[in-house]
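What follows is calculated from the coordinates using simple rules that are stated; it is not laboratory data. Nothing here was measured: the structure is a model prediction, and the numbers come from that model. Cβ atoms are built from the backbone, for glycine too; each structure is taken alone.
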Structure P
Amino acid sequence: MNHVLVVDDSTTMRRMVMASLRGLPDVSFQEAANGLEAIERLAISTVNIMVLDLNMPDMHGLEVVAFVRKHATFRDIPIIVLTTRGDDESRTLAIAAGASLYLTKPFDPAVLAERAGRLLNLDVH
């Protein structure tokens, strides 16, 4: 089973991401509305990939990326940053912090699914 953690303060955006990834083989979803909830989910459940917004209350997405990369238990989890911030500085900061991939909103559901599948080493067409 591929466990996807979708982290965004927008319920609508979380649903859009999950709808985009439902076609991946053996996928299940968990949701978090902010960075602190994401850390809690990581601590109590299996996560194989994370789709993460940057601009959220309580804990910024870059802080989540840094936390994940500093802890051996979570270090290898692929992180897709999915954000409205399309500027080069935000992209550079996210990749430097350890994001596996940086995509901007609005996003193409097929591209998100293909890239997530690739990060999970799935045979996605």
Structure Q
Amino acid sequence: MEAPVLVRTRPQQDLARRGEDLACRYLEQQGLVVLSRNWTCRDGELDVVAVEGGRLVVCEVKTRTAPTWGRPDEAVDERKLSRLRRTALRWLGAHQVGWCPVRVDLISVLWPPGAEPEVQHLRGA
């Protein structure tokens, strides 16, 4: 059985973009330097690519308005993490960056309508 195809509606796309914008500001406040956003290749997409010290940090950003279907971070399983690691290696190759340590982080944004967003950062997911 094929997995259902999810089509993002405009409000969902706007929420995702706002969540990624917030995540980038958060990372910069934490001292990371954002190098790239929404980088894609045949293996997948990297929401945010940053550097902290000599380490490449790949961030998956999940944004939701309510925990109705679970917390945002619950949407990332081991299969997704494996794909993110492969895609990070592709990013390194495409940008002709030699070997460097890579860390995969998860940024969870819970942003209820009319309320302040809540950001959680899981380092080394």
Q) A value of -10000 was derived for helix-only ellipticity at 222 nm (-39500 (n - 2.57) for each DSSP H run of 4 or more, over all residues; to 500); which structure in P, Q was it taken from? A) Q
Q. Kirkwood radius over Cα pairs in Å computed as 14.1: which structure among P, Q?
A. P
Q. Here distance in nm of label points 7 Å out along Cα→Cβ at positions 40 and 96 was calculated and came to 2.6; which of the structures P, Q was it taken from?
A. Q
